[in-house]
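Next up: some structures, all given as structure tokens.
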Structure 1
Amino acid sequence: MEPREAFATTGDLRDGLASTGYLADDALATVTWLALRLQRPLLLEGEPGTGKTALAEAVAGALDLPLIRLQCYEGIDASQALYDWDFPRQILHLRAVEAVAADAGDVRAVEEQLFDQRFLLDRPVLRALRDAPAVLLVDEVDRADDEFEAFLLEVLSTWQVTIPELGTVTAATPPVVVLTSNRTRELHDALKRRCLYHWIDHPGLERELEIVRSRAPEVSESLAAQVVSAVHRLRDDGGLVKPPGVAETLDWARALQELGARELDLETAAVSLGAAVKYREDAERVRAALDRILSR
């Protein structure tokens, strides 16, 4: 069954995601379902730790498809996303045929062998096209540059790439594509127009508590509620360089559970704070306000 036909309704998709531990609200479930049905890439933006990457993992799990991840970074280019040639193996092959008579016919034959499929190293984008159906996660696309965006736009428009030595590779079934951005810079309109878009915000208190119950069931109900409440106060207070996301909420709850804490008090909060805040300035600010934050 093709990915677009896997879930008859948005509710079915939401249930499928929930079976992997990912709790999506109605808006996110709807736009994800539409991306599957329309075979369009899904662009997710939001603060770090809000579950963008986790959604791609959950979609792959719900569809029972392989997840192929392309981690973007400054300076990434098309060759690092598409393919490369296995030069060490090509050199070994050349040495293995050195004994062959070097007439014109033999030389041409050896040259052709060097660019055979067996020496081709698939990178994430090419692998997603060749192994489709699959889920392709293009993570933190905002870290890449304009040229890489243009390359992605071309691939997402045609679902094919051309390898000069081998020909054109076209996906038999378009991969499910999820792009994430922390919005360190604005993406170009052309790429955004190609995608369906959704901004993932921090969840409300009740939904975040549901997430902790689902993803960290070993944490007691009362401790989970205290941690989620404290995290929401940290976000609401403002002034932090990096407010804790859902990932940090889960880390903090699990850390406290490992410490054997029964409740979130001043002492346990202070010693485990590194699970929730990741900047020195934030840690100092929060420690100075812990009494006020926990006494609300």
Structure 2
Amino acid sequence: MQSGYKSASSEERYEVRNVHKYFDVNATIVEREIKPGATVTFSSEVDLSEIEEIRSSCADGYKPSYTAFVAKAVALALKEFPYANRRILRAGWLPFLPARMQQFNTCDIAVACERNLEGIEVSTFIDILRDSEKLSLFEITEWLHDLARCNEANNKQWRDYKKVIFQAPSWFAKFIINLPVKIPKLWSMWRGGAVIISSPAKYGVDAVVGAWMNPLGVTFGIVKKRPTVKNDEIVVCPTFIFSLNFDRRVMAGAQAARFFQRIIYILEHASTELACHLGFPASRCAGQG
């Protein structure tokens, strides 16, 4: 007995499409540089009560972003734990040479930013937050706002990255995009330092666990109220899930745990650890000016 349902032919079940050149070239970073087998991820739920107190003291429109708090906490921790602020360096074309370490003396943090390009589902690039250890939360927030609104005319990193992909042949663009892995100067120029921050929190994601091309990958999820135990009582606090993915060739688990816990401490004790780095003009704080 036939049901009347017409089964699709093999030709109708799928189609093979060519990918956009930007997608093809950009994907080589994932294919060649991300090595999940060499990384470990730590995660923790972070109490943001003190961060929210700081944010609530600032007038609307001038609140430091959560990413700014995270970037600043990471930068401060890197200054205390310089062994975390480095990457392993291998000369791939000369495999018999021993590995070396590229030690970063400043906290240049890569921040992932999505772009809207017609016909491309996946279009991202990274820009570098230079000297984040010296910047205030205000300056970091302003930089992040500029990054979100940037275009080719006002952002050299995006302009150069797009130019390489669209103007060079695909094979050559892939070669250029991956050169920083082998050349320390190019890594510093195009990739920053040890850390990359990427957060899908604005899309409602609770937690992210993944491997990254940088030796330190920092992610966090959406901020929302969750039940938390304080002084043996269950209370509701604003929290997010914070994750650190690290290259275990660069540092061991115990070293990474100390670095990780220091970041968590800074975030949860923001009134003493981060308030002094606010840097907002007094007129932009609630009740002033």
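Quick notes
- Given 21.9 for Kirkwood radius over Cα pairs in Å, calculated: source structure among 1, 2: 1
- Looking at mean count of other Cβ atoms within 10 Å over residues 177-184 for structures 1, 2, the greatest value goes to 1.
- Which of 1, 2 leads on Kirkwood radius over Cα pairs in Å, for residues 129-184 alone, largest value: 2
- Structure from which 20.2 was derived, mean count of other Cβ atoms within 10 Å over residues 57-64, options 1, 2: 1
- When relative contact order in percent (Cα under 8 Å, 6 or more apart) is calculated for each of structures 1, 2, structure 2 comes out greatest.
- Source structure (of 1, 2) for helix-only ellipticity at 222 nm (-39500 (n - 2.57) for each DSSP H run of 4 or more, over all residues; to 500), computed value -15000: 1
Only the coordinates and a few stated rules stand behind these numbers; no lab work does. Because the structure is predicted, anything quoted here is derived from the model rather than measured. Cβ atoms are built from the backbone, for glycine too; each structure is taken alone.
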